[in-house]
Structure 1
Amino acid sequence: MSASLFSPFSLRSVEFANRIVVSPMCQYSAIDGTASDWHLVNLGHLALSGPGLVFFEATHVNAEGRISPHCLGLYSDENEAGIRRVVDFLKTWSQSRVGIQLGHAGRKGGTRPPFPAGDLSPDPALWSPVAPSALAYDEGWAQPRALDADGIAGAIADFVAAAKRAQRAGVEVVELHFAHGYLAHQFLSPLSNKRDDEYGGSLENRMRFPLELFRAVRAALPAEMPLGVRISATDFVEGGWDLDSSIVLVRRLAELGCDFVDVSAGGLSPLQKIHPAPGYQVGFAKAIRAATGMATIAVGMIVDPEHADRIVREGDADFVALARGFLRDPRWLWNAADTLGGESFVPPQYQRGRQISMPKPSPR
């Protein structure tokens with residue numbers, strides 16, 4: 001039996017060699033939003049074993065939408081040139097398809113990078129964040145400015161402009177970031193959206209901004225280019241955004257031409273109660289796929305190749321995305337191919353290394 005993880009898959013005109021995805025991972029190493037040498041080396045070496053899809057990290061559509069001053073952006077010509085430089089390398093030296101995650105941090109913007117301190121921390125002196133409602137993320141965080149109608153329209157226009165820049169730079173897949181407590185998620189969740197206009201209150205109203213945003217970006221991109229979203233399937237907080245609401249959202253997105261949903265969870269509230277374990281979020285992807293027929297990406301501490309293959313083989317998701325697993329082992333895919341019997345891409349420069357049979361550890 002062949003490994004399902006190494007079977008091809010297509011979205012619109014784009015074919016992926018396998019079902020393995022390098023997740024978007026913030027690197028906090030950009031200069032005024034522009035990709036640096038770090039991005040070239042980091043994404044370049046993660047792509048050299050040939051994952052089906054490699055994502056740029058969360059890439060912000062305007063300067064105030066960045067998580068930190070060192071986050072990646074796509075709102076200037078310099079930003080676009082930096083993305084193109086990395087895309088050109090990936091397309092020249094790897095078989096991986098290139099995706100980008102476009103986002104806006106909303107009320108979680110304006111923080112200090114996590115190193116050397118070890119975690120993101122708010123810095124109200126950086127800039128004033130925006131959000132659907134003037135509710136701070138947590139104690140000590142800046143109180144955001146509630147977006148008015150012009151601000152909402154401006155945010156959508158910035159997403160559209162960034163998507164066009166991504167397409168010009170050679171990106172092949174676009175993912176809109178509706179998860180992890182960032183701007184679109186803030187509109188979706190009743191915990192962060194307390195508006196009393198057409199963008200707040202009912203589920204229909206809270207979905208309005210993300211759906212208008214998706215519709216505008218879909219119209220701006222070529223018909224053959226896949227467009228999807230990352231969502232948090234639940235806030236892990238009672239009374240917050242939940243799986244049932246996510247299914248309603250995905251059904252509406254499907255009507256607008258959404259091609260895939262990258263299913264994560266949490267990130268909106270410091271009150272969340274999460275009990276992480278290998279594959280702890282896969283059930284959300286499975287439920288959404290079963291209820292909507294949407295192609296899904298499963299995430300969440302998936303590190304074992306046999307586990308990843310089983311997720312695809314049993315129909316829980318169409319793709320499996322790894323983050324920390326690839327940081328720890330950039331050739332994770334080679335090891336998965338050895339374990340499962342699949343075929344992996346090997347640059348000719350690395351052929352001698354790939355052909356080495358690594359000895360198995362002796363039992364103790």
Structure 2
Amino acid sequence: MTTTELVNAALATVIDPEIRRPITDLGMVKSVQIDDGRATITVLLTISGCPMRDEITSRVTNAVIEVPGITSVDVLLDVMSDEQRTALRDSLQGPQRDIPFSRPGSLTKVFAIASGKGGVGKSSITANLAAALAVEGLSVGVVDADIYGHSIPRMLGVTGLPHQVEGMIMPPEAHGIRVISMLPFKRGGVSEPVAFRGPMLHRALNQFLADVWWGDLDILLLDLPPGTGDIAISVAQLLPTAELIVVTTPQAAAAEVAVRAGMLAQQTHSRVAGVIENMSGVPCPHCGEPMDLFGVGGGSMVSEELSAQLGTNVPLLGRVPFDVRLREGGDSGMPLVLSDPEAPAAAALISMAQELAGKKRGLAGLSLGITPAAKG
């Protein structure tokens with residue numbers, strides 16, 4: 001192979017950090033020039049202010065400098081034309097925008113994390129499950145579907161902003177997790193309230209699912225608002241194969257409300273994947289005896305009641321012991337499963353994440369490739 005061919009082969013190994021595909025496949029390599037061992041590579045960015053420009057430059061440089069005969073590498077950055085961006089968008093999403101997770105052939109597992117009432121730690125559970133799944137090597141995305149009370153960006157330490165390529169939204173990433181939330185779309189920042197009515201909530205959720213470039217996800221998690229309102233119903237409509245995970249505390253009052261959240265599955269023809277009990281007993285720091293700060297048995301109660309009412313097995317996926325570091329990790333953007341995976345609460349969440357990762361997707365929505373036989 002010539003040196004130019006070797007350089008092109010090296011460029012084919014460079015993965016775009018946002019789209020996660022080779023830059024050669026995305027039409028990002030404009031030109032390659034080699035002069036006496038010096039390689040000059042011109043790369044096309046999707047937008048002039050691309051937040052990944054330094055990372056792309058570094059990846060290209062590191063790949064090409066390894067080619068035999070190359071002594072130095074210069075990376076020049078240019079910007080795609082409108083036509084090139086349109087072609088890129090069409091190659092990734094197709095000319096018609098739809099929700100990729102609703103397509104019959106989608107293999108992405110979709111879990112909607114729900115609760116009957118607020119304050120049970122649903123968002124903390126979502127953030128830690130996402131981080132644990134990413135550690136397992138899975139491609140994970142999180143939709144902060146709590147439009148009014150969004151909190152996932154802080155809990156996962158998301159500091160980047162999404163940007164658009166011909167209407168295609170590129171989501172920011174933290175801890176290897178792609179995240180979309182209402183937060184970056186508010187001019188007034190985190191303190192600005194969202195004054196949306198039902199149809200606008202549905203439209204926002206649809207945009208998060210259809211207009212965002214998620215790539216080839218293994219698992220998509222949705223952090224739902226508490227209760228059985230507009231968003232919960234929209235999720236069932238837009239993502240008919242999504243499975244519910246109901247979060248409760250051990251307290252009987254919280255468990256009763258959590259059952260209602262799970263019973264929504266009966267009306268929307270959804271499936272409940274299981275129940276998670278958060279804030280379970282914690283050892284006393286002085287004597288070591290277990291303290292049931294929020295009662296006992298709520299998770300089992302929800303599991304048993306939903307199993308009986310829905311006529312199917314709704315398992316208790318696990319109990320998460322009360323640990324103040326779950327809250328601290330949410331405030332600092334470092335989930336407990338990453339900062340201290342050996343902690344009992346983290347271990348419980350990691351075990352549940354592994355179980356969800358190993359769950360087989362149901363046949364609902366999948367094409368079986370069966371056609372009626374023609375009559376003779």
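Of the structures labelled 1, 2, which one yields 25.4 when mean count of other Cβ atoms within 10 Å over residues 47-54 is computed from its coordinates? The structure behind it is 1. For the read-out distance in nm of label points 7 Å out along Cα→Cβ at positions 191 and 223, a value of 4.2 was computed from one structure; give its label from 1, 2. Traced to structure 1. I have 38 for percent of Cα pairs over 33 Å apart, calculated from one of the structures 1, 2. Which structure is it? The read-out was computed on structure 2.
If mean count of other Cβ atoms within 10 Å over residues 103-110 is computed to be 26.9, which of 1, 2 is the source? Only one of 1, 2 returns 26.9 for mean count of other Cβ atoms within 10 Å over residues 103-110, namely 1.
Assuming 1.0 is distance in nm of label points 7 Å out along Cα→Cβ at positions 279 and 311 as calculated from a single structure, say which of 1, 2 it is.
The value was obtained from structure 1.
Each of 1, 2 could give mean count of other Cβ atoms within 10 Å over residues 111-118, but the derived value 22.6 comes from 2.
Coordinate-derived values only; no laboratory data. What you see is a predicted model; the values in this text were computed from it and never measured. Cβ atoms are built from the backbone, for glycine too; each structure is taken alone.
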